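Next up: some structures, all given as C-alpha cells.
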Structure I
Amino acid sequence: MLKGIDPRLNAEVLHCLRAMGHGDVLILADTNFPSDSVARATVSGKLLRMDNLTSAEAAAAILSVYPLDTFVADFAGRMEVVGAPDEIPPVQAEVQAEINAAEGADRPMQPIERFAFYDMAKQAYAVIQTGERRFYGCFSLRKGVVPPEAK
C-alpha cells in the first residue's frame, strides 16, 4: 500500500501509467473485449488487469493519477453501440461521470465505431481489462500533461 494512491491501482498498472507520455492512448476494456490478443499488438505488448472492478471504478482509480489530454477532441472515446451509435448505455454514462468529476467540467467522450475501436486499440500504448460484464464498457483515454507547480 502507498499513501495517496488508490489501492485499486496495482503495481503493473501504476508502472504503465507512469511510463506513458503525452498523447499515448490507454484502452480500458470490458470482459468481452479481445483484450489479450489486442494487447499483444500494443506498445506494452502485454495485457494489464484490474479484475473485479467495473469500468467506472477502474476509470475513477486511473483518473486519480492520470491526466487527460486537454489539447485534442479525442482525449477520451467510447465504443459505439452497434446499430445505435448515439445511444449511451449506463456503463458509458458512469464512466462519463468519472471523467467529468476528474476534469471538473463536462467533457463528452468521442464515439468510436466498434471495428475502428479495435483497430485503434491495437495502436494504443496498453490495454487494461476490467471485470466489467456489461456490454460496451470499452474506452480510450489519451494521456495529457502535468503542468509545473506555480511558484
Structure II
Amino acid sequence: MDNRTFRDAMGKFATGITIVSTEVAGEMKGMTVNAFMSVSLEPHLIAVSIDEKASLYDVLQENDTFGVSVLAEEQKEVSMVFAKQIAKEKPLPITTLKDVPVVDGALVTLACKVVEKVKAGDHVILIGEVEDLVQRDGDPVLYYGGSYREIKAT
C-alpha cells in the first residue's frame, strides 16, 4: 500500500487534539499532536508520538519535561496555529503547570517528565510520567478524516 492509503485509513480513527509543548530558551514551543494516549495508572504514564521531521523533534529529544494540553472546541484556532495551518494573529493563551508551558483554558493540561523514548519508524514515542494535571468541563475539538470536528458531551 502507498503512504496516502495508509494515512487515509488512519484518518478514520477520530482523535482529540493536543498541543505538546516544552520550553526553549525561556520561550514556549509547541506543536499540534493527535497521537496521544494514556499508558498506565501506576505510575501515571502517557505517550505521544512525534515525527522526526517535526520542528520540535530534536528539542523533545533533549528536554526532560513537556506539557500536553487537550484542547476544547473553542480552541480549534490554537491547534491550527501550532499546526502552522494559520498565522498567529493574537497572543496565544499560554500558562505554566509545574514550570512547564501549557495552553491556558484547555480541557486538560498535563506536566510530564520523560521516562522513556522509543524509536518507532520515522517517529519517536515519548513516554511521560504525569507530575501534575488540571482539568475542566467542556467539549473537545476532534480530528476525523482530515477535518476538525466537534462533539457535544451529554
Structure III
Amino acid sequence: MSLKNRIDQDIKSAMREKRKDDLRTLRAIKSMILLAETEKGAGEGLSEDKEMALLTKAAKQRRESADIYTKEGRQDLADKELVELEVIERYLPEQLDEETLKAELQAIIEQVGAQGPKDMGKVMGVATKKFAGRADGKVVAATVKALLA
C-alpha cells in the first residue's frame, strides 16, 4: 500500500476516533504528498524514495522547530511540534542505533577507501543514499567525522 493510501486510511480513523493531533499532522503530510505529485515533471505517483524524502524532511522540520521553540521558552509550541514528530516517525523506517550505524559506516569507509577527513565527501555520498530515512544526516556526518579523524 502506498504512503498516500496509508495516510488516507489513517486520516479516516483519526477522524472517527477524534485524535486532533494525529489528524492535523496527517493532513499536513497528505498536503506535502499532493504538492509533490503536482510538481512539474513529477510523473505518475511518487516513488518510495521520494515518499521517504518527504517524510524525512517533515520530521527534520518538526525537530528543528521544536528546538527553536524550546530555546525561545515556548514549550507549548515545542510540545505541539514533538507530538507531530511522533506521528511522522510512525511512517519512517526504524532508525538505526548508534552501534549499527558505526559498523555500517566503517564498512562504507573501507569500501570507498577513505583515508582521512579529506575523504568525508566520498563516504557521505554513499552513506546518505544507504541510510535515507533510517538515520539523521547530522548524526551520520558527526559519526563519519569521528571515524575518519
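Nothing in this text is a laboratory measurement; each read-out follows from the coordinates by a stated rule. The structure presented is a predicted model; accordingly, all values stated were derived computationally and were not measured.
Things to note:
- Which of I, II, III yields 17, 41, 30, 11, 1 [P(r) over Cα pairs in 10 Å bins from 0, in percent, for residues 22-101 alone, calculated]: III
- Parent structure of the calculated result -8500, given that helix-only ellipticity at 222 nm (-39500 (n - 2.57) for each DSSP H run of 4 or more, over all residues; to 500) is the read-out and I, II, III the choices: I
- Looking across I, II, III, the calculation of Kirkwood radius over Cα pairs in Å that yields 17.2 traces back to III.
- Once relative contact order in percent (Cα under 8 Å, 6 or more apart) is computed for every structure in I, II, III, the highest value turns out to be that of I.
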